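Next up, some structures in structure tokens.
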Structure 1
């Protein structure tokens, strides 16, 4: 039986382990941390539980697919509910917009709360769907680095329509041409942050993202986001996958341009195939430092990072829901601070997630668990202690002002995650959340492929490689690797 080793038990690594086990391989996973999940982890703080990383769950069928491939009923492992209210958006002038899952209700909401028409929003969503239909077969579901992809009928069909994906102008330029109201423009520009990019630089092709949320819906997993990890680890274990925690891989073994295994705790572990779920930058710099690294790929601009405060709050706020956004008044200036000044704007857009709205056990009675996040630059040596202190004060003032409540007095407990700790805990270079940014029209092609062109039987999954960051794309990276392995292509 062929032996496969997976480096890292992030969501992409777990999914790859499941797929390789289903292909008849003996699979072993080595994880540096004491628990699986990577960025998709949880935090217990006094009487509060927090999903520490990704908090938005879309396209759940990519999770279900892993169970059905194994001949299992997904509902016996993992359950979720569709959100009627996807997200609440708050503006300084007291406008509050609800992104309803129902399309007609959503377009009516925008029309009622802004100067933009229902028809303009509907036309935007139709364009978002068109971009998805053209791109997903190529950019999401197949390797961009194999000739066979471009000889595929669906790919050729998509390439004939490539002029319609709006790649020649920025996301903001496209949205400013469609909408007159700054509120609507900010609303749709925000989707660039879903892959750590800048809407004033990233191509308008990223306007595909609203379709993924609005058409396919947003969901809440029973037990919280970490239930995704727990259910998949359970499945993998049932399939014979062996997980080793507190077991950082020290080196990938290569002989005659082919993988031979890894070194863990000074011991060689032989394997016929290795899949790295570690950030590709660290994979080369730490595990393959005896090999020539792809310098241009590793030198690409990194995605943005995050500053997250986990607050136990001593009361409940009925006007808030699971997902909430408090917009900056000057969105362009905020992104200029992040990308040009490598700093934090004093009026940041704040994302607030409250899982206790749907999972009451996450907070004591009449209290809430607040996951409070702002987008920040990746770590390039800034004075983070100073930036964090200033940002904390600005966030508290902003939330207190809009919610008309002194938030500072309600904080019962606090924990923090910043670019430095993201990097140290998850081996994400510079603390970037999504590997490289998508701030250029060719970014998708410049991402590292899911295989090594120099070392046979070495593969890559996760947010730092194709097709990108976020739970759905990390799961798709595992699907692409399994296809490459099945086809014998490396």
Structure 2
């Protein structure tokens, strides 16, 4: 039975503690031993994990981390990033989830904004930490140093539910990332939204996920699934070989990852569909995903009742616009149709640059209403307020509302190519129709013309005849440029850094 959950403030440690009290023996699985919590091995339970999280909190207290101090968690991408944030929040300190992709120069910039912060790092980020300014290195501690500390027993420390208690950063696709500040109350609205979505699932089996732990999506997803007592599998290694092994072993009922990971895993779903036959629920946020990729996974379900839930949102607003896809619904759908807002939590509208509401079927700026909107950009509130139109947030995306009140996404405002209505729609179309493609990204060349960048699926080759047949009725596209999938610059959530790609290939446009 589906439930619409009421708002409760989200305090990371307290939420974890309550989930452990409610579901102490629920299992947690890992595909790799976690550097911060090697005690877990590859399997633990809610209650067992809480004991070690509290131990880390006491060790952090011995280092001197105190209430309201900011702590950058700058380490390899794995679930222990989130578990470490729970330990930090026990002390009333404020975790800043920091992508391991970021260079030392940006970390130094973060230190300047935060003024007096700590930084926790591991082997993956150690070399970058050595490049930091000397004054910043002094507040950097390694995972090993933390584990060697004695435990200073200290009571749980709470913050006011409306003050900053958690920070993430923007993807940095268009420059230096902004620091997004969240409160227990703002995050609580997002978990109420997410728990309400989870409640629609008809069974409580293992949920598998591989998403960036520094994204606010990770925090909301983890906090919500644990509140409802789901066992989960945290995937660190997204390689096809590892995914094949994990699916055979765990048979999860639900999988969440970035759209680009689904695109990569689609080759496995086509080759070994039986591996996915027990998975009924698929979920992605971040970027949109093409129709053929969704259909590939939905076809594998043995009961033919698979559901692909696509959620459109932003870090500043959280999950916002939802659409449920099935094999039947995909047949006639415009995949740029993101769907509608959810209950009383969220909604969308289209407006001009000055915030004037536009009529239906008129392209313009996508603005979102979300009860879970973040507080501000830390030390850059003016930049945050530039996007605020009373209760509405301008996403920086371009699209329109149709007659049914559904949101159609066209492009990022900064990515608009003058000759194309929607680069995303063309990318989807090409991925759907050309199986030899692993990735398509359309950027602007030196003259502003649409330049396709393509990656070829392993074992395939570029088929020129099929390419030109597919694009014959499309607006003009330059001759495609072929790149290795791994050479295309991406953020921590696997979004293509389009501006960086333009700079790499064409210099400054």
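Nothing in this text is a laboratory measurement; each read-out follows from the coordinates by a stated rule. Just so it is clear, the model here is predicted, and its values are computed rather than measured. Cβ atoms are built from the backbone, for glycine too; each structure is taken alone.
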Task: Parent structure of the calculated result 0.15, given that FRET efficiency 1/(1 + (r/R0)^6) of positions 33 and 129 (r between Cβ atoms, R0 = 30 Å, to 0.05) is the read-out and 1, 2 the choices - done: 1
Task: Ranking 1, 2 by volume of the Cα convex hull per residue in Å³, for residues 225-296 alone, the structure that comes out highest - done: 1
- [ ] Consider the structures 1, 2: one of them gives 0.80 for FRET efficiency 1/(1 + (r/R0)^6) of positions 81 and 185 (r between Cβ atoms, R0 = 30 Å, to 0.05) as calculated from the coordinates. Say which.
- [x] 2
Task: With FRET efficiency 1/(1 + (r/R0)^6) of positions 9 and 201 (r between Cβ atoms, R0 = 30 Å, to 0.05) derived as 0.35, matching label from 1, 2 - done: 1
Task: Which of 1, 2 yields 18.4 [mean count of other Cβ atoms within 10 Å over residues 273-280, calculated] - done: 2
Open item on the list: With relative contact order in percent (Cα under 8 Å, 6 or more apart) coming out at 23, pick the structure among 1, 2 it was computed from.
Closed with: 1
TODO: Given a value of 2.9 for distance in nm of label points 7 Å out along Cα→Cβ at positions 97 and 241, point me to the structure among 1, 2 it was derived from.
DONE: 2
Task: For distance in nm of label points 7 Å out along Cα→Cβ at positions 41 and 361 computed as 2.2, the structure of 1, 2 it came from - done: 1
